[in-house]
Structure 1
Amino acid sequence: MRSSTVVRAGALCWVAVAPLFLAANVIVGLAWDDPAFSWATNNISDLGNVTCGVWDTTRPRYVCSPWHSAMNAAFLLTAALLMAGLVLTWRTWVPGRAARWGRGLMLLGAAGLGLAGAFPADSNENLHLLGAVLVFGCANAGLVAAGCARNGTLPARLRPATLALGALGLAGSVLFIAQQGMGLGVGGMERVAVFPLPVWATCAGLLLYFTAPRHRSLGRHLTAETSNQG
């Protein structure tokens, strides 16, 4: 299989990430009845809780998600698509410390989404919390690292957006942990922390899908481009 075909397959995985994750948040939230789901008040994790009842000692709220199975499946599928995209587009990153760190941290962030779906907050809070930490910290730090990658890599082609999304995600993570909604509500701030990686993946996937076919030997093209810039 030609390298451009593999990259396009990875790009398609990424293209689906943000629409899938956003749709799951919206559709599963609409299934709530009493009380209605609030993006400002409720955490994303509330959508995946498997039982009904008052949840969270810090911000007590009644949580009851009829379609929790769909949300947890969406967490797992989002993680799988992110990881598949990172593996299949591996050759577009080119060697370099920033690229390696960015790629590795993004993989950990994607794994965090998988943990959040596999272990809902009300069934295994510790593992769910670990997943959240990986998303908040690793995914967003990975974007910042990737934004510093050398020219000729995929992240460098999206450098302003990559750095901006990573910085936004890290800021959102700090504010969410501090329980500061800044007008968006604490739940809204969590989305500022979590959505940057899915949004970046979809943007990067679109870019790759429409440009990868131009290079019959993508690996040689990127290696030559990096050598010329060195």
Structure 2
Amino acid sequence: MALAANYIRKSADIVGVAKNGKATASIIFLHGLGDTGHGWSSTIDEIRPPFMQFNCPTADTMPVTLNLGFQMPSWFDIRTLEVGGSEDEAGIKSAATKVHGMINNEIKAGIPAERIVLGGFSQGGALALYSALTYPEKLAGVIGLSCWLPLHSTFPDTKVCPDTLPVLLCHGDSDPIVSFKFGQLSHSLLKSFLKNTQLKTYRGLAHSASPQEISDMKAFIDQCIPHP
């Protein structure tokens, strides 16, 4: 599939420059387990404002316990998707450090932290949540689709972000992979220490995105990032 002129392929990552030629905002979006940065690049390109650049990076390939040790793009190891199951704490923290580096690169390029949105789907959404909460500056917002909050028992002690960080969680109530209960529990916990957290539920939606969900993402981005 050919990429549009406003895309740049950098290794396995997909980077999009501002459509109006001058970026004053940015979104970093993290794919789910086994996917690549290309998987979400077209959707992010469609919903971003013309002044926003984007980065859809690809995770390193690694063996994943949940998938019988088969190697695939993964931000960290997933051992189980059961509530209260064992987590790859070292891998999650290492991945979050990498995401913090991506955010810092955007800031070095001239985009203020408060005009950077962090988001992701499934495992990528989980990492986006953890990374945003453990980043000391206030981001414009964080989007978590069909995901959960990793290392949830360490919060709110692990939180270093401002209490005003806007969070949008989106989850289908028929998700057979990442149970809707994960979204509900994560939302309840986040509400206990953040002032602006919302959970949008999509009836009948499985482990995927819907047009309404994409529309809600766009509205959230437009609300978090005022036009210059």
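Key figures
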quantity: Among 1, 2, which structure scores highest (criterion: percent of Cα pairs over 21 Å apart); calculated: 1
quantity: Comparison of 1, 2 - label where mean count of other Cβ atoms within 10 Å over residues 84-91 is highest; calculated: 1
quantity: Structure responsible for 0.35, with FRET efficiency 1/(1 + (r/R0)^6) of positions 100 and 180 (r between Cβ atoms, R0 = 30 Å, to 0.05) calculated and labels 1, 2 on offer; calculated: 1
quantity: Test item: distance in nm of label points 7 Å out along Cα→Cβ at positions 148 and 164 calculated as 2.1, pick one of 1, 2; calculated: 1
quantity: Per relative contact order in percent (Cα under 8 Å, 6 or more apart), the highest-valued of structures 1, 2; calculated: 1
quantity: helix-only ellipticity at 222 nm (-39500 (n - 2.57) for each DSSP H run of 4 or more, over all residues; to 500) from the coordinates reads -20500; which among 1, 2; calculated: 1
quantity: Winner on FRET efficiency 1/(1 + (r/R0)^6) of positions 36 and 52 (r between Cβ atoms, R0 = 25 Å, to 0.05) once structures 1, 2 are ranked, highest first; calculated: 1
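Readers should treat all values here as calculations from the given coordinates under stated rules, not as data from a laboratory. The structure presented is a predicted model; accordingly, all values stated were derived computationally and were not measured. Cβ atoms are built from the backbone, for glycine too; each structure is taken alone.
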